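Every number here is computed from the coordinates shown, using simple stated rules; none is lab data. Being a predicted model, the structure only gives us computed values, none of them experimental. Cβ atoms are built from the backbone, for glycine too; each structure is taken alone.
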Structure 1
């Protein structure tokens, strides 16, 4: 059984832009836009891909610190105001082969406006 709801998995696949947060070697937060991410059904993880990924700061940060967070959000409507989004925090891997991937193993999922359509926050620990 997945840690994500069916609606959350569908939302992750909607083609929206996300933001990946990592922590640098000096402890400074780093956030970068990402457009290629998906739910891995087999592992129940979030897999982040990108052009030349192994040569990015985000990849080095994950390799060094082993944690990351991904936020995907948008406005379902502006009238009425209906924000929605999903934050996934957890242990992360920087995988080089056979394909470069940042793989996030969810430890905490925070969702708003996805399952209910209203601005309700659903926060849960997983794993």
Structure 2
């Protein structure tokens, strides 16, 4: 299995394409958006034997906390606002990137990361 392959069989490039395609189909995910100042909104958009896709609704201060994906890679597309994706590193402080509207970030398999709201306005992201 190449390093570009997810445990379920989807390549990272396929995850990237999937989140882009779904982000462009607003009718499919907009009804799942739930902005709540007390709790991050999480809604399942798609699940099959290879992938799960979630719509996350973010408000200021909301954070996933550090986690992994059990050996699977991930792709994140921001559809509204800004979020930050930050990875733990064995050789220094965590490394982060801010993703704005239409940006896509890829998280390689076996990485430990967190995602958090990074802007002043509500945000939405699609995660596969």
Structure 3
């Protein structure tokens, strides 16, 4: 069942994507792979993004079209169950290539939702 709080789920995606960008700022793939704390933090944020996408369900497709929602939702399972097969360079590519357009698209959708509802961001909603 899709979330009854789609704006909150989009905020979760944006907040975790922004956290990842802060964590990896100034790093390259080699530094990222060697920094276990940052690597673990990025994995956890990606799991949250994946879970938020799962909670959005099919609503994600209509709210934020053009994103690979099935792959985003599947990522958490891969991180949890195939953690030993995840390559650092692939995770780095997700962070550097895939995450920025997802974050921007979710931010745009949030702006549109707020304009139509007239509601400011509610951190509890």
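Here are some notes:
- Source structure (of 1, 2, 3) for P(r) over Cα pairs in 10 Å bins from 0, in percent, for residues 57-112 alone, computed value 23, 38, 24, 13, 2: 1
- Given 23.2 for mean count of other Cβ atoms within 10 Å over residues 73-80, calculated: source structure among 1, 2, 3: 2
- Among candidates 1, 2, 3, the computation of Cα extents along the principal axes in Å that gave 45, 29, 26 used structure 3.
- Among 1, 2, 3, which structure scores highest (criterion: relative contact order in percent (Cα under 8 Å, 6 or more apart)): 3
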